[in-house]
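The structures considered in this document are given below.
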Structure I
Amino acid sequence: MTTQRKPSADATRRNEASRRAILAAAFELVQEVGYAKLSIEGIAARAGVGKQTIYRWWSSKGAVLFDAFLMLSEQPDGGGSALPDTGDLEADLKAVLRATVEELNDPRYDEPMRALNTEITHDPALAALYAERLDGPMRELKKQRLRSAQRAGQLAEDLDLDVAVDMLWGPLLNRWLQRNGALTAGYADSIVETALNGLRPRSG
């Protein structure tokens with residue numbers, strides 16, 4: 001009978017260092033050459049590892065890029081990044097959407113994010129992974145902030161929170177994907193105001 005040996009602490013550290021080098025290389029290269037020209041071989045060369053090391057951990061370059069985004073979103077303390085809750089729902093949502101606008105307008109993230117969105121559209125397995133590990137947890141954080149507003153009487157108790165999240169964040173992502181208008185802080189503010197005030201004429 002044989003027993004498996006646990007990896008040593010040094011081996012674990014080397015593996016983690018290699019993983020981070022690979023993810024950083026993928027993120028840098030997709031900005032430089034575009035997703036179409038991004039390759040496992042290129043990532044391996046930039047990271048200083050063999051391509052078999054990459055294939056041992058990831059099934060495709062899309063999966064590598066997705067994990068690169070996860071690494072960027074990691075908190076230093078390992079915890080989640082809850083949305084601000086100052087008690088002023090409108091101000092908090094405007095702050096969050098303005099931050100989202102800044103991120104979407106950042107040229108460092110534009111090409112990698114567009115590449116990831118394209119890959120998710122064509123790869124059901126990657127789409128499921130994205131929903132489980134990134135979109136789902138982020139959606140829950142947004143819903144938690146809206147639930148807090150419900151408890152404070154700032155939102156209707158029977159509000160469909162999934163629809164509310166789509167109404168607030170959907171317009172930003174659609175405008176960014178379609179490139180059909182400017183992404184500005186003013187646009188972010190107008191989304192929040194329209195969503196919270198509704199579309200019907202105000203009485204009185």
Structure II
Amino acid sequence: MNQQEIQNLRQDYSASTLSENSTKGDPIKQFEQWFNEALEAKLHEPNAMTLSTATVTGKPSARIVLLKGFHAGGFIFFTNYLSRKGKEIAKNPQGALTFFWGGLERQVRIEGTIEKVSKEESEKYFHSRPKGSQVGAIVSPQSQEIESRDALEQKWNALEAEYADKEVPKPSYWGGYILNPQLVEFWQGRPSRMHDRILYKKTDKKIWKKVRLAP
């Protein structure tokens with residue numbers, strides 16, 4: 001594919017509309033409605049989201065992680081605290097999440113502060129995972145250079161055998177985070193690039209204010 005063919009790639013959106021009156025007063029409730037609609041549409045991994053973090057000097061990085069829960073307090077995901085994202089969060093606890101549900105022509109952007117969930121919540125989720133994933137959390141020094149795939153698999157096989165008949169202990173360096181939203185934007189694709197964008201932002205009084213943005 002040449003440069004001109006790439007430039008000509010475009011989609012005219014017409015699946016739905018979004019207005020100030022049709023959206024809920026609370027962005028978490030609006031997110032819940034859209035998330036449920038993504039589930040009902042049987043989209044592939046509707047809980048997949050881009051997590052963006054940055055160093056203290058502002059150098060950004062992004063990756064796909066899975067949403068594992070949400071409530072009025074924020075959006076929850078789990079990872080290795082010693083990974084690149086974990087180290088960046090430790091020094092700069094600001095982050096952003098992006099969901100794209102192409103089948104519904106929708107996007108949600110969320111910005112806020114990130115903190116660890118409780119040890120108890122991390123323990124509970126860790127032991128709900130498939131045992132192989134629990135072993136993998138111990139085996140993988142996430143984001144670090146490793147000798148080879150073979151060495152990683154050998155270590156995984158050894159630990160899987162070791163914990164075959166007993167509980168896998170949660171590593172101290174693994175657990176959950178919650179992003180507390182300060183800004184949530186809902187984007188609905190519309191024809192001729194005249195998309196609908198409804199933004200919720202928290203005021204100084206911790207009240208959500210809803211506004212429309214130009215596409």
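Work out mean count of other Cβ atoms within 10 Å over residues 16-23 for each of structures I, II, then name the structure with the largest result.
Result for mean count of other Cβ atoms within 10 Å over residues 16-23 over I, II: largest is I.
Relative contact order in percent (Cα under 8 Å, 6 or more apart) was computed and gave 26; which structure, I, II, did it come from? Don't skip to the answer; put the middle values down first.
On the way: I: 20; II: 26.
Only one of I, II returns 26 for relative contact order in percent (Cα under 8 Å, 6 or more apart), namely II.
Determine which structure produced the value -8000 for helix-only ellipticity at 222 nm (-39500 (n - 2.57) for each DSSP H run of 4 or more, over all residues; to 500), calculated from the coordinates; the candidates are I, II.
So the calculation was done on II.
Comparing FRET efficiency 1/(1 + (r/R0)^6) of positions 96 and 168 (r between Cβ atoms, R0 = 30 Å, to 0.05) across I, II, which is largest?
Biggest value here belongs to I.
Where is distance in nm of label points 7 Å out along Cα→Cβ at positions 24 and 88 largest, in which of I, II?
I
Out of I, II, which structure matches 14.6 when mean count of other Cβ atoms within 10 Å over residues 48-55 is calculated?
Attributed to the structure labelled I.
A short reminder: the numbers here are calculations on the coordinates, not readings from a lab. Treat the numbers as computed from the prediction; the structure is a model and nothing was measured. Cβ atoms are built from the backbone, for glycine too; each structure is taken alone.
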